[in-house]
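Asker: Alright, structures below, take your time with them.
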Structure P
Amino acid sequence: MRKVTLILIGAGERGMFAFGKIALENPHLVKFVAVAEPDDAKRKIFAEQHGIPEEMQFSSWEEVFSKPKFADGVVIATPDRLHTEPALAAMDAGYHVLLEKPMAPTMEETAKIVKKSREKSLILQLAHVLRYTPFWSELHRVAVEEKKIGDIVTIQHNENIGYYHFAHSFVRGNWHNSEKSSPIILAKSCHDMDLLYWLTGGKKPAKVSSVGGLYYFRRENKPPGSPERCIEGCPYSEECPFNAVKLYLGNYRGWPQSHLSPSLDRKEIEKALWETDYGRCVFSMDNDVADHQVVQIEFEDGSTASFVLSAFTWRIERTIKLMGTKGEIRGHFEKREIEIRYFEPGAPFSREEKREVIYTARVGGGHGGGDKGTLLTFVRAIAEEDSSFVKTDPLESLMSHALAFAAEESRKNASVVRMDEFLKRFGF
């Protein structure tokens, strides 16, 4: 397989530490030959890591696409609200595109990107990284491809975000405000909307409803006498689970400290606690995204799915239960465990039980190996000129995003959204 050349647009956490690292580990398959990043320090670090010459280092994506095409594909890992224009420009310039999720911050822009990919007949791969993990791939095999529990009637899926992850990313971080980024059901959980659609075998959704909101991380819950910044000597520092000093200046180095300093330098992290939102009290921010949300989906055949996301969990983990006409499946992503129980006459009242447990392979890297699978699938699809290697075509990605946008519309308007009417608004 020939080596594929890529351009990185956005050398932040995902671009540098996920896709960039994977490329460095697979130099025989892929090489980043250019980078566009407005932050001078991040651009310089990425360029040094990948041996990118100065003339291929750009401060904006516009500079990249002002040149004749010089690589096979583009990886777009910019902030959520900066996906649409570079994605459209990349396809207009003839590049295959790997686009970070979510595709775009609005349904209108999402539809525009999908229509452009169909017009240009180029590979557009969304970074729905969970589809590329051993766990979710195996779950799809036993539930959908082999139908081990018959027809799936109900799915119950939980995303336990983790209290510290939520505080970092959705209170202090890039995704804290839906107007500046996107709603959490899109920014965090379009992964999960994609899984629900995929694990039903692509059933067409009929109705979506959702409830939830911002319950806890509000200014009125700020403890009396607490400062605006944790580093200013907060009297609650020993008891507050969201203490930024302990989170970012502890002995551990990696994520999420890398958000404050790509080099993980302690002095730079301390400076960020004084100067950036990462040092602010979680009850002093302008965050507005929901810290808990429930989504219900009814499909056209009458089957259903429910999804719960919550900030208020100790671990970061996903759990799922699929209930079918011939049995049930329980899955735990982080434990890599899939348990299948089959229905049999009298089984609940005896010790005879037909049960199967599968432990999937442990793969290193982000998202249980999904980051690596995503990038290398994109590379293979380009090298072999075959988009069928990509597990999500643009229309499937559109559907998962439509579910997220419809859920947010339902949550905000206290309504039930009919999906056929919703999709027609955007030409689908």
Structure Q
Amino acid sequence: MAYDAAVQIPVVLFGAFDRHNFGDLLLPHIAAALMPGQRLVFAGLAQRNLRSHGGHEAVPLSRLALDSTDQPCVLVHVGGEILTCEAWQAAVMLLPPEQAQPTISYLQTRPRERLVWVRSMLGTSALAPYTVSRRQHPGLVRVIYNGVGGAGLDQVDAGLRAEVLANLREADAVSVRDMQTRSHLASAGISARLIPDPAVMVAELFGAKIRERARDGKVAQALRTFPHGYIAVQFSADFGDDDCLTQIAKQMDRIAALQGLGVVLFRAGAAPWHDDLAGLGQVATLLRPGSAQLFTSIDLWDICALIAHSRAYCGSSLHGRIVATAFALPRVNLRPPASKGHSGKQAAYAATWDDAGLPAEVEPRDTAEAIYTALAVEPEGLRHQARRLARLYRKGFMAMCSGLT
């Protein structure tokens, strides 16, 4: 079916913003802001309403009429590490946190029930459910992959990888956010544009909103508590063993004392397999009295404001790093204990876009030294980089969405 760019047709913004993860909640806001006047549909794998946390109400992709050529649509994958997200992971992360462990335990030894459950949760039998092609949905006249990630694509199951590559080959435009992902695709004969992650636009598009957010509420409280500034600290449940938590606390204590800063601990994701409030609280209790604060809000804009008004970001979240980048702030990522020497998405992204002098991904025991190094980076260099990445992203997005924007 021919695509007439002069006729406005719905644009489906598709991604993992049907669960609570900081970066995934932010990405459709970026895409929507860059597509004013479009008829937008926000879709995930499940019906979820995350507006109370600053997100969107997502409709299930399976319920959209994408199989009929009589109702043509454009689909834009809004971003994220979707190329390595397999169906089981996606389904579990859509559960309420309190249901995740009982469900995992029950289905672990019941493969047939597990398969049926996953398909019922997602509304699809796809192995890589957050990747879509026209072969699956003939009603799509254009499919765009926008700054997506797949740094570990060489480590996933062969069937999953084959499905992802097949879907990408059929896409009209593919862009990725790091050289490692681009290399994986190139080895399979797929050409992809390299652009920064969409979140580099957050300061330019939503800076005023985020500044306003910090004028009262929990962010304002953190600023009052730590008038000389604070480090915004976050880490996933992967860091939850006692030794790791003790290491992080020691390092935070050291850098806070050295720099005269507070430590504000927050969650960048409340979905299963994301951040654990108990672990953050344990680190807070291990720090010297009065030097730490537990930030309990999981509102998207509160988290943006907390990072934007910090002196530095330190954590395991890639989008924590990228939002800090957008606001020209020092940043350091923590290397997950289970990485076993593999270069993850955080290191892959930093290697692609950050200057060599800025720390990328470090072990918890090296955190204080890495933050100290990051704080010493020339602020003008950080501001220049923030502006450059925003320009590069806008140019790449407009090229991919030519005729839509």
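What follows is calculated from the coordinates using simple rules that are stated; it is not laboratory data. Fair warning: this is a prediction, and the values are worked out from it, not measured in the lab. Cβ atoms are built from the backbone, for glycine too; each structure is taken alone.
Asker: Comparing distance in nm of label points 7 Å out along Cα→Cβ at positions 140 and 380 across P, Q, which is largest?
Answerer: The maximum falls on structure Q.
Asker: For structures P, Q, calculate distance in nm of label points 7 Å out along Cα→Cβ at positions 116 and 172 and state which one comes out highest.
Answerer: Going through P, Q one by one, distance in nm of label points 7 Å out along Cα→Cβ at positions 116 and 172 is largest in Q.
Asker: For mean projected area of the Cα convex hull in nm², for residues 20-123 alone, which structure out of P, Q has the highest calculated value?
Answerer: Once mean projected area of the Cα convex hull in nm², for residues 20-123 alone is tallied for P, Q, the winner is Q.
Asker: A further question follows. Compare FRET efficiency 1/(1 + (r/R0)^6) of positions 260 and 308 (r between Cβ atoms, R0 = 35 Å, to 0.05) across structures P, Q and report the one with the greatest value.
Answerer: Q
Asker: As an exercise: FRET efficiency 1/(1 + (r/R0)^6) of positions 60 and 364 (r between Cβ atoms, R0 = 35 Å, to 0.05), calculated from one structure in P, Q, equals 0.35. Which structure is it?
Answerer: Working through the options, I get structure Q.
Asker: Now a separate question. In terms of mean count of other Cβ atoms within 10 Å over residues 132-139, which of structures P, Q is highest?
Answerer: P
Asker: Thinking of P, Q, which structure, once Rg/Rh (Cα atoms, Kirkwood Rh), for residues 148-355 alone is computed, gives back 1.08?
Answerer: On the way: P: 1.08; Q: 1.01.
Value 1.08 for Rg/Rh (Cα atoms, Kirkwood Rh), for residues 148-355 alone corresponds to P out of P, Q.
Asker: Follow-up. If helix-only ellipticity at 222 nm (-39500 (n - 2.57) for each DSSP H run of 4 or more, over all residues; to 500) is calculated from each of P, Q, which structure is the one that comes out at -8500?
Answerer: P
Asker: For relative contact order in percent (Cα under 8 Å, 6 or more apart), which of P, Q scores largest?
Answerer: Going through P, Q one by one, relative contact order in percent (Cα under 8 Å, 6 or more apart) is largest in P.
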